[in-house]
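Every number here is computed from the coordinates shown, using simple stated rules; none is lab data. Only a predicted model underlies this, so the values are computations on that prediction, with no experimental measurement involved. Cβ atoms are built from the backbone, for glycine too; each structure is taken alone.
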Structure P
Amino acid sequence: MGARLRQVDEAAHRGRAAIRELGDELREARIRAGLRQSQVARAIGRSQSQVSEVELGRHAAVSMLDLARHAGAVGLKLHARMYPAGAPLRDQAQLDLLERFRKRLSPDFRVRIEVPLAPLTDPRDQRAWDMVITIGALALGVEAYSRLRDVQAQVRAAQLKREAGGVQGLVLLVAATHANRRALAGAAPLLQAAFPISTRAALRTLAAGTDPGGDALIVL
């Protein structure tokens with residue numbers, strides 16, 4: 001868990017640095033526009049001291065809406081995006097699911113957890129497989145979900161990793177909860193087309209140390 005905590009700390013550091021950089025841009029834009037802090041404050045419904053704190057990068061609790069309004073008042077437009085930055089935090093349920101799956105594999109498989117796509121494909125790609133299992137020349141990427149929230153989006157994210165290359169097959173591993181089974185039933189046509197190999201068939205071949213023969217959905 002230490003590595004995961006360091007990742008969160010690093011993200012917080014990047015967030016503070018971004019707030020400081022945005023503050024600098026807002027201040028420079030205000031000066032170029034010939035505006036005083038008090039004028040900006042009136043325009044966005046905030047106090048002059050709050051505007052000053054934002055410009056100095058000291059207002060860590062500033063909202064995205066306030067930043068967008070502040071930017072608009074000085075002639076800027078706020079644009080924000082998220083980028084993959086490595087493996088996410090994993091809850092205990094997901095770790096337990098991966099361990100249950102590992103125990104069903106042939107001991108001949110090599111099992112690796114949190115395997116970045118970068119060494120396999122594009123070094124700029126920060127995504128990672130939850131697990132990669134290999135035997136001989138065969139490599140299978142495993143995406144594990146303890147809870148399904150948006151089946152279509154989660155399936156598509158897994159397939160995009162598969163399309164990036166580096167593995168010969170995809171295993172979508174889902175915890176066998178009532179909520180997940182309902183979600184899977186609601187997306188049955190999509191899943192049947194994307195994952196032709198059933199849980200039973202996939203587990204049988206993987207226990208034998210052989211290729212499932214296609215992308216598999218395993219409910220475990």
Structure Q
Amino acid sequence: MIGIGFFPWLGAVFPDFDGVVSDYQAFGTFGTATAPVNLGRNSTHEVGHYLGLRHIWGDESACAGSDSVPDTPNQTVRSSGVPSFPLTDACSQNYPGVMFNNYMDYSDDAIKNMFTYFQTSRTDAAIRNGGIRASLATSNGCVPSTVGMNQLVLSNIVSVFPNPSKGIFQLAGHDELQNFKIMVTDIVGEKVLETKTSTSKTEIDLSNQPNGVYFLHVSSEKGSLAKKIIINK
């Protein structure tokens with residue numbers, strides 16, 4: 001399993017588990033990201049569940065299942081890999097066959113690229129007009145943030161180079177900016193380095209770390225920020 005999304009009706013029954021979770025290996029092209037499910041389509045799939053969409057084959061074989069969406073063709077079982085178009089089966093024997101490139105199927109990330117009209121109508125209904133996910137429309141995530149200005153200021157006066165590098169990075173800020181606190185974490189959040197510097201320029205040595213994506217966390221009297229850095233030896 002590389003992710004899970006709770007259906008709206010399950011979230012109401014089990015609020016402590018409600019939400020969407022995706023495996024950290026299902027993103028990106030460096031480090032632990034693992035093809036063929038590394039392009040983020042898993043999150044799109046799980047958000048579909050969160051907004052009320054079922055698997056396109058209806059989770060039953062022998063054409064008995066349905067996702068209750070009128071414009072998705074019926075199909076026997078989930079797709080996999082990279083099928084050639086058109087793909088037909090016992091449930092959809094004629095052209096254009098099954099919709100293996102739909103986000104709610106299990107094909108490889110590289111070919112998943114669509115929701116249908118009635119799938120989007122279903123997810124829209126979950127949010128609008130008092131739908132079971134109506135609280136999303138008024139959540140704090142819809143309100144422009146005003147708390148990140150210090151990060152914006154700091155990002156304008158701090159630079160990290162070269163990036164990507166072979167493991168040695170230079171951190172530099174304006175001369176008036178000193179007393180950095182520096183922490184580096186790997187892609188799963190484990191701390192790999194923590195230090196301080198009283199100067200506006202310092203070297204960050206990660207040459208003992210393997211290739212991959214890391215996150216540089218910098219804080220000072222001006223604020224804090226996080227930057228993605230990449231080791232590629």
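When Cα Rg over 2.2 N^0.38 Å is calculated for each of structures P, Q, structure P gives the greatest result.
Here FRET efficiency 1/(1 + (r/R0)^6) of positions 9 and 169 (r between Cβ atoms, R0 = 35 Å, to 0.05) was derived from just one of the structures P, Q, and that gives 0.15; the source is Q. The value 90 for volume of the Cα convex hull per residue in Å³, for residues 137-208 alone was derived from one model only; which of P, Q is it? Source structure: P. Have a look at P, Q and say which one yields -4500 for helix-only ellipticity at 222 nm (-39500 (n - 2.57) for each DSSP H run of 4 or more, over all residues; to 500), as calculated. Corresponding structure: Q.
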